1. Which of I, II yields -22000 for helix-only ellipticity at 222 nm (-39500 (n - 2.57) for each DSSP H run of 4 or more, over all residues; to 500), as computed?
2. Upon calculation of Cα extents along the principal axes in Å from the atomic coordinates, which of the structures I, II produces 60, 49, 32?
3. Suppose relative contact order in percent (Cα under 8 Å, 6 or more apart) works out to 19; of I, II, which structure was it derived from?
Structure I
């Protein structure tokens with residue numbers, strides 16, 4: 001049988017994807033300092049020469065991974081929020097999704113980049129604008145999932161407070177499993193939001 005050749009462009013795209021996924025895995029497992037181009041190429045199963053062809057330096061690799069991670073975080077959160085049914089309990093379910101998102105490996109990798117960017121001007125230049133986009137997207141998705149209008153007085157602040165809360169809980173979780181305390185806090189915050197916005201009903205549609 002004839003051998004089917006994979007187009008060069010597709011092979012290149014697949015190789016870059018493996019390198020970026022391996023970079024995120026390294027950030028989670030060994031942190032930014034421990035992440036090296038050699039380790040990433042080994043994890044990705046890509047030759048050192050091929051890795052250097054696509055990403056000559058660690059900065060090149062990490063900046064590309066930042067963009068990749070931004071897309072992954074947005075897609076992951078959007079997909080999870082889309083599965084939540086309407087009706088009673090929706091607010092708590094939205095908070096559960098947010099809590100899990102901000103305690104996931106994707107968040108841990110992003111956190112490594114935030115810390116490193118504080119003293120790395122090149123990384124900060126890449127991370128800063130993308131984090132602003134992530135923040136805007138997360139805010140819009142959360143408001144839509146809660147079925148609230150962010151233009152109403154106080155609503156934008158409550159949505160942002162929600163994101164700040166779950167982000168802080170995710171940060172606490174990096175030091176050890178904090179799920180029990182997180183669940184108690186989110187239970188109470190769901191009651192607070194429902195008191196402010198009105199609890200969703202069975203026939204209430206999300207906006």
Structure II
């Protein structure tokens with residue numbers, strides 16, 4: 001792929017990211033992305049032979065941004081950095097887990113279209129562009145923190161992490177729709193987040 005082709009490929013993904021953030025998943029047609037990129041409607045096919053391939057490239061950008069935000073939230077500054085460190089020294093696993101969870105919820109609220117796209121089953125199932133290899137390491141970070149933060153007895157850390165993730169995902173969607181605010185009267189997600197962590201990890205300090 002020459003420089004011009006690489007530039008067009010990146011431009012198509014850039015336009016797709018802008019479009020999903022502004023108008024949601026339903027706006028991500030090949031024709032509309034091509035129109036906004038200023039190319040013919042057939043041009044994206046040279047770089048993305050299927051619609052799923054292009055959507056996967058856009059979703060990959062979302063996972064990269066979420067991973068960066070998650071890394072900052074747990075005080076690691078990057079996936080290759082060491083143990084989470086805060087202003088007063090190393091952060092315990094539960095504190096890191098809360099930071100990671102809050103980053104996930106914040107990302108879902110501020111990037112609603114991208115968040116919806118990233119977890120579409122057809123994209124993950126197709127594994128276009130190694131999308132599972134991009135998304136699963138985030139879950140593995142969650143598993144590791146859960147393993148450190150919870151008692152050794154009971155279900156395995158991977159199962160508990162899966163249940164917590166499902167809980168967070170549900171909070172994110174219902175909060176975005178306004179349902180949780182209406183049902184609970186909560187002004188923000190902090191109380192819901194703390195309740196989810198206690199439900200899955202047990203009381204803090206126990």
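1. Derived from the structure labelled II.
2. Going through each structure in turn, the value belongs to I.
3. Matching structure: II.
We did not get these values from a lab; they are worked out from the coordinates using the rules stated. What you are looking at is a predicted structure, and each value in this text was computed from that prediction instead of being measured.
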